[in-house]
1. One of I, II was used to calculate FRET efficiency 1/(1 + (r/R0)^6) of positions 36 and 60 (r between Cβ atoms, R0 = 41 Å, to 0.05), giving 0.50; which?
2. Supply the structure label, taken from I, II, corresponding to Cα extents along the principal axes in Å with the calculated value 55, 40, 27.
3. Given -0.34, -0.98 as the derived value for log10 I(q)/I(0) by the Debye sum over Cα atoms at q = 0.14, 0.25 Å⁻¹, for residues 28-83 alone, which of the supplied structures I, II does it correspond to?
4. Using the calculated result -27500 for helix-only ellipticity at 222 nm (-39500 (n - 2.57) for each DSSP H run of 4 or more, over all residues; to 500), pick out the matching structure from I, II.
5. Compute distance in nm of label points 7 Å out along Cα→Cβ at positions 76 and 116 for each of I, II and report the one that scores greatest.
6. Tell me which of I, II gives 5.3 when you compute distance in nm of label points 7 Å out along Cα→Cβ at positions 44 and 132.
7. Of the structures labelled I, II, one was used to calculate mean count of other Cβ atoms within 10 Å over residues 68-75, giving 12.9. Name it.
Structure I
Amino acid sequence: MPLKEFIEKNHILLSAVAVFATITALLSNLPIKWVSTVLSFISIAGTVVIWHEVQTQLPKKMSPKLFLFRYVLLWGLGGLVFYWLLEFREIWHVFLFIPLTIVFMSEIVLTLRPLTELNIVKKIFGLGKEKNWFQKILKVGVALSIAFISLFLATLFSPSINLILDWIKNTFH
């Protein structure tokens, strides 16, 4: 797919990214500092979500220009997330465990996904057919276990990551 066709097909998402970026810039100038900080943080969150959605719309086969554009999007998203983590340290000191929990849950689920192809796992969990009460309870138990392990790992790693991000901000700011 050529770059022009991709932009024409996804112009609404690309426009939404631009609107959120503009809103973020405007919100950073609000006179009430704490309101400005919270609204800018939320606006950047919206920008990151939409930017990620643009990334998911990229086709498997692409022109060289679209291939380069993909990496511009990827580096731009990475840079925005890095800025977000550095600029809003007060918020991340409290809430960093939330995105880390989501990341750990995603990784655990992706790691365990191949196991769902095993016949014994299909039989135990009733995958692909009607589940009895035991299978439903078992499935909820596994989901809760994954969530608890992810939350535990996130709370374990959050302080260290926050220290590193604080050091980066203080050293290079």
Structure II
Amino acid sequence: MIGYLSAQDLHDEEAKVMQNYHQMSLKLLANVFATPKGRASMTDEEKARSLIEFCNKSFTSCNHKVAFHAALVLFNYLLAFETVNKRGVLPLLQHSVEAINNVLANAALEDKDTLVALLLCLCRLLFKNHELTVWVEDQYLETAMQQTMNGLKARAASLAPEVN
């Protein structure tokens, strides 16, 4: 399933069926962590790598619902294995930070649920992950992420009602 969907063009807005199939697949994957057997299967580092890579690819979708569900899947993975050392998947998680930042920076994100899911996933990525947090602080925060966060603040200010 992951291999097939990863080979699809996620930028094709006309491919509604494929976008829906992709979204449903992510919903299924988000539920993997609800069962002990599903959680146990994800302890395999190769499966974890595939899952993270799939989420990273999903963040590039033109459909904000796909990005929303990718954030849920990645959040669930990080939550289920918060005490597990993630050095083996650190480069993939760095790519996740970049992918989420790109979605936040480039999309209008009128859907508040998607915005919240992406921000929560970003917070979970940095929570209890010292190496990733240091990477963001040292190499990423001063550039792309800072610009994105400033843009989000400006958007939030323009959407907030004026206070007299």
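What follows draws every value from the coordinates through simple rules; no lab data is involved. Predicted model only: the values in this text are computed from it and were never measured. Cβ atoms are built from the backbone, for glycine too; each structure is taken alone.
1. Numbers: I: 0.50; II: 0.80.
Traced to structure I.
2. II
3. Details: I: -0.49, -0.96; II: -0.34, -0.98.
Corresponding structure: II.
4. On the way: I: -27500; II: -21000.
Value -27500 for helix-only ellipticity at 222 nm (-39500 (n - 2.57) for each DSSP H run of 4 or more, over all residues; to 500) corresponds to I out of I, II.
5. Values: I: 3.3; II: 1.8.
Going through I, II one by one, distance in nm of label points 7 Å out along Cα→Cβ at positions 76 and 116 is largest in I.
6. Working: I: 5.3; II: 2.2.
It must be structure I, since only it matches.
7. Computed on structure I.
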